[in-house]
Structure I
Amino acid sequence: MPTQQTFPPTSPGTSPRTAPRGSDQRASRIDSAAVVVAAADVAKIAAEQAQAAERDRRLAPVVVRSMLDAGFARHFVPRRHGGDAGTFEEIVRAVTVVGEGCTSAAWAASLTASLGRMAAYLPEAGQRRIWAGGPDTLIVGALMPLGRARREEGGWRIHGTWPYVSVIDHADWALVCAMTTEERPVARFFAVPRGSWHTEDTWSPVGMRGTGSNTLHIEDVFVADELTFTREAIATGAADLAEAPCHRVPLKAVNGLCFAAPVVGAARAAVAAWREGTAPRHTSASGGLESSAAVVLGRAAAEADTAALLLETAARAADTGRVTDLQTARSSRDCALAAELATAAVDRLFTSAGTRAHQEAAPLQRHWRDAHSAAGHVVLGFAGAAETYARALQREQ
């Protein structure tokens with residue numbers, strides 16, 4: 001018989017980092033842009049801890065702490081709850097910078113920001129509970145509707161098992177998706193605090209080892225109505241009390257950004273590792289690269305830069321808060337293409353580096369494994385994105 005559980009009255013965040021808030025929009029923009037600058041420190045710390053993250057299959061607390069201090073969790077949190085309500089372009093750039101230090105840390109930073117945005121779709125009372133201790137509450141997510149939810153007075157009784165929940169070991173809250181058991185089932189997200197779930201250590205991948213994406217189990221937990229919203233709400237971008245453009249865009253218009261940006265970071269890290277470890281062996285006495293090596297470097301760097309430009313363009317479109325169906329489809333297409341280009345860049349560098357790059361201590365092999373693992377996410381599949389784009393394009397004619 002599963003043990004029944006209910007919510008505690010509040011679940012404060014782990015890092016009540018507060019900053020002066022003002023009504024001036026320009027000041028808020030400066031606050032959110034600070035995450036791009038702070039990302040460099042996160043990248044440095046994450047790079048120092050990268051081997052430990054590989055060994056432990058989770059990020060070190062110091063890395064998570066630096067990520068929260070940099071403002072990733074609060075980036076999309078509404079300003080009325082102390083957050084920055086920042087832009088997608090800023091978070092794409094910041095995540096890419098972190099990825100130059102460690103792809104797993106970039107993945108964690110990106111998802112942490114994205115889940116903060118999703119939590120803004122909760123009813124206002126639920127938002128107050130989530131961010132009762134400050135806007136730096138670490139929220140993780142299980143987006144597939146693998147659970148079941150039964151209606152009860154005042155809320156829902158949920159249970160289920162969700163694999164691949166990144167950074168779950170450090171989470172304060174989790175947003176899990178479940179199907180209701182009504183006559184007409186509906187997919188809903190439910191916010192559950194730490195202590196309402198248990199985890200199973202199932203994460204042993206080839207790449208992205210540091211994300212700690214273990215399995216989350218929930219058994220017979222009651223969730224109040226204030227802590228749930230429909231999947232349709234976030235799919236359509238219909239957030240109640242939306243006060244910033246970031247809360248008024250459909251999920252598909254931005255979902256690819258959070259998964260593709262870490263891959264671009266891995267590509268840039270691979271370029272740096274190649275220049276440090278491989279380029280010296282192909283440099284002439286006059287200091288110039290051999291022709292074949294110069295082609296490898298030039299093309300890989302161009303692929304990484306092009307991938308970054310694709311993501312930044314999609315992010316700027318989303319930052320208007322008004323995206324059409326065609327723009328949404330184009331964003332999915334371009335995020336998938338960006339991941340392909342970034343992975344191709346890493347492949348090119350890794351192949352040309354020789355057997356030295358295959359050693360366990362070589363950074364390049366880690367970037368290669370991480371890029372492929374991250375780019376394998378279902379959201380970044382190009383074929384499906386291309387088909388959706390083609391259909392949207394035809395409708396516009």
Structure II
Amino acid sequence: MSQHPETRAIRIQTPRTAQKEHATPLFLTSSFVYDKAEDMAAAFEDDNLDVNIYSRFSNPTVDEFIAKIASLEGAEDGVATGTGMAAVFSTFMTFLSAGDHILSASAVFGSTHSILTKYLPKWGITSDYFDMNKPESIEALIKPHTKMLYLETPSNPGLDIIDIEYVAGICKQKGILLVVDNCFATPAVQQPLALGADLVIHSATKFIDGQGRVLGGVVVGRKELIYPLYLFIRNTGPSMSPFNAWVLTKSLETLHLRMEKHASNALALAKHFQNHPQLSWVKYPYLDTHPQHAVAVKQMSNGGGIVTFEIKGGVEKGRTFLNSLKMLSMTNNLGDSRSIASHPASTTHSKLSEAERAAVGITPGLIRISVGLEHVSDIIADIEQALEVCK
């Protein structure tokens with residue numbers, strides 16, 4: 001019997017132990033024992049995936065988390081990492097070699113930008129950026145040695161949207177691996193694999209956890225792609241801890257409910273402030289003023305939980321706004337049950353030059369609001385009073 005994703009997120013579980021527990025058990029162990037020496041020897045033959053050997057290789061709690069994400073994303077398999085950036089870096093290292101070229105959206109997370117520009121060149125891997133607002137420019141930027149195209153949609157923090165199906169068509173025609181960071185949308189909102197992506201990456205630290213408790217990353221896709229990635233992570237060590245996997249697999253049980261509330265709060269907030277006199281603009285995928293609103297509606301089931309806006313007065317007024325908040329948290333995380341305000345130009349994207357930030361829409365007064373699960377009237381009231389101080 002086919003089940004809905006909300007049900008699978010709750011009911012996919014590791015087999016019960018002899019204790020017949022109802023909740024997901026936590027297998028907090030570094031290694032696993034064998035009945036016979038022959039069993040131990042067999043476990044190490046041909047990178048056996050059917051036997052738990054060591055928790056850096058596999059662990060039942062981690063396996064449950066992977067199985068849930070893979071199911072929700074419509075993937076054959078997956079692998080979990082200690083952080084979202086470990087998932088990004090491991091993917092690059094697995095599929096790129098010296099002499100290869102990666103084409104990336106210019107609007108990517110600051111640490112991803114650092115990997116592309118500071119670290120990959122050490123191994124002879126080159127990169128170029130394309131403008132997400134000009135998808136028609138992609139094909140001309142592809143080189144004979146381009147092996148991967150990487151993008152985030154919606155992007156961080158500018159909320160740029162790109163048509164995944166359109167990009168996937170180009171990548172398939174050119175034989176390029178398409179990797180999509182689905183962190184802002186989550187599998188509850190967007191399904192990149194169904195739209196033609198080859199691999200999907202998440203920072204599980206964000207909406208997947210949903211309460212700002214643990215770090216984690218995950219990559220899902222076809223088995224033949226996940227297997228070499230699994231071997232890279234197994235041998236180099238950025239594996240997810242069983243405890244973090246236990247927290248995250250329980251978090252998935254409420255993902256769909258949470259994303260519905262995040263999105264309804266975010267849309268209400270965006271509409272409320274759309275014409276506020278202290279703001280130059282407000283951006284949210286499901287606002288009809290968003291430049292890629294039609295694409296967002298086509299490939300996302302709702303607009304997600306992030307709203308951005310530009311405060312008139314630039315950096316100075318932006319800081320005044322942040323310092324005037326009374327309820328919203330000031331932190332660099334997102335996807336929490338608590339609403340969060342941040343200033344990307346001075347934090348997550350501060351390593352970019354002013355010109356680089358401008359190129360991806362990060363203006364001096366841009367504020368990113370990760371809209372939480374509080375009553376939306378209380379979120380709006382706190383932002384209202386902080387904007388009043390900025391007059």
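Values quoted throughout were computed directly from the atomic coordinates according to the rules given, and no laboratory measurement underlies them. These figures come from a predicted structure and were not determined experimentally. Cβ atoms are built from the backbone, for glycine too; each structure is taken alone.
A few points about this structure:
- Computed 3.8 for distance in nm of label points 7 Å out along Cα→Cβ at positions 217 and 249 - originating structure among I, II: I
- Structures I, II, by volume of the Cα convex hull per residue in Å³, for residues 225-344 alone: label with the highest value: II
- Per distance in nm of label points 7 Å out along Cα→Cβ at positions 209 and 305, the highest-valued of structures I, II: I
- Which of I, II yields 1.25 [Cα Rg over 2.2 N^0.38 Å, for residues 41-168 alone, calculated]: II
- Test item: helix-only ellipticity at 222 nm (-39500 (n - 2.57) for each DSSP H run of 4 or more, over all residues; to 500) calculated as -16000, pick one of I, II: I
- Ranked by distance in nm of label points 7 Å out along Cα→Cβ at positions 289 and 361, structures I, II are topped by I, which has the highest value.
- When mean count of other Cβ atoms within 10 Å over residues 145-152 is calculated for each of structures I, II, structure II comes out greatest.
- Read-out distance in nm of label points 7 Å out along Cα→Cβ at positions 161 and 177, computed value 2.0, structure in I, II: I
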